[in-house]
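Nothing in this text is a laboratory measurement; each read-out follows from the coordinates by a stated rule. Every value quoted in this text rests on a predicted model; they were computed, and no experiment measured them. Cβ atoms are built from the backbone, for glycine too; each structure is taken alone.
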Structure P
Amino acid sequence: MANILLAYHTIDGHTRKICESLQVDLAGRGEHVVVASLLDGDVDPTLYNVIVIGASIRYGHHNSAVLEFIRAHRALLESKPTGFFSVNLVARKPDKNTPETNPYVGKFLAKARWQPNLVGVFAGSLDYQRCGPADRRIIQLIMWLTDGPTDLQAKVDYTDWDEVRSYAGRIAALSAEVDHVLHR
């Protein structure tokens, strides 16, 4: 059995929630999975056979810690099966919910100069009450510009959880390839 790392960066906790869902699904398939924040500083990716990074978007950008982690471990990431997924509200739109059509995924991976084996994109959640007053107003403006909900009481989970489970299956397939190599 391969060791799988689900490393994430989150702002409001939704990317962590997706990683925990992936962990439950993968554990149900018999996989050994660790979920860890990229900000913890004690994430040692050398201990894992498969590495998946999840990162959320805020104001059109992934956090710089995600890019720093990838750059610091580029050689390792290029030597192992890897995955990346982005969590963003733009993906709530059907024409922006794939790695090929989402404006953030390709731009980020080009900037990182990294091509993971798996790439995914999931729509995030919107909960104005979890945001501070300034963020609340900025997000409300962005939602108004993009035809999203502007009611400051809105709480909407746009995540396609079936797609998250499907992504878990693709991670399990990567793990199976590693198991095959390890047990030759």
Structure Q
Amino acid sequence: MGNFFVLDKPGTVWGDYSDILIHGMSCHLGKSGELIQLERVGPYVPPISFPGISDVVVTDAFKKQLEMSDLNGLKFKPVIKKHIVRLDWQKWDQKAEEPFEYPEEGEPENYILEKPHSPEMSEQIGNLWEVVLEKVCKADSGYSVFLDNSSWEGQDLFMAQNRGYIFVTEKAKVWLEQNVTRHVAFRKVTVK
């Protein structure tokens, strides 16, 4: 079966403030039917982001790269860009110990929630897609994955049924490291 890894977002210099600016939020509004309702800033959108506990969102361009890869079991759903605001934080000093500005009341999500939705910014960032992850294993809190060979059919990205972990095969890890190195992090897991 090979090696497996937990896929995660890399650490950031500004903690929760960076997380909101980079990834946005997908859990605040919940889903509309089966579709993520994303709230985020633009114009910068990384090729892959993690706006919720176990949500993976990709840009249109990166979706096309994934579709051309030889990764198994990838499926996509469109994302509803529910609340997109303009905040060009990429112009801030990225090496500073603190963000150039804080939102009112100090809550990171207020970078988004304090501003009105911008249809122009929503259009500018283009289509976004959820990577649909099948729940094909169980995991414990110590990053052990219990693969059930009857449910795992070789998917290169998948989830645990009982936890929010996103798992990838070594093949997917290598591909992601080659294509979006600075946007992903990995932890090796034990397979039981």
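General observations
- Value 23, calculated as relative contact order in percent (Cα under 8 Å, 6 or more apart), assigned to which of P, Q: P
- Computing helix-only ellipticity at 222 nm (-39500 (n - 2.57) for each DSSP H run of 4 or more, over all residues; to 500) across structures P, Q gives -5500 for structure Q.
- Computed 0.95 for FRET efficiency 1/(1 + (r/R0)^6) of positions 73 and 121 (r between Cβ atoms, R0 = 35 Å, to 0.05) - originating structure among P, Q: P
- Ranking P, Q by mean count of other Cβ atoms within 10 Å over residues 33-40, the structure that comes out highest: Q
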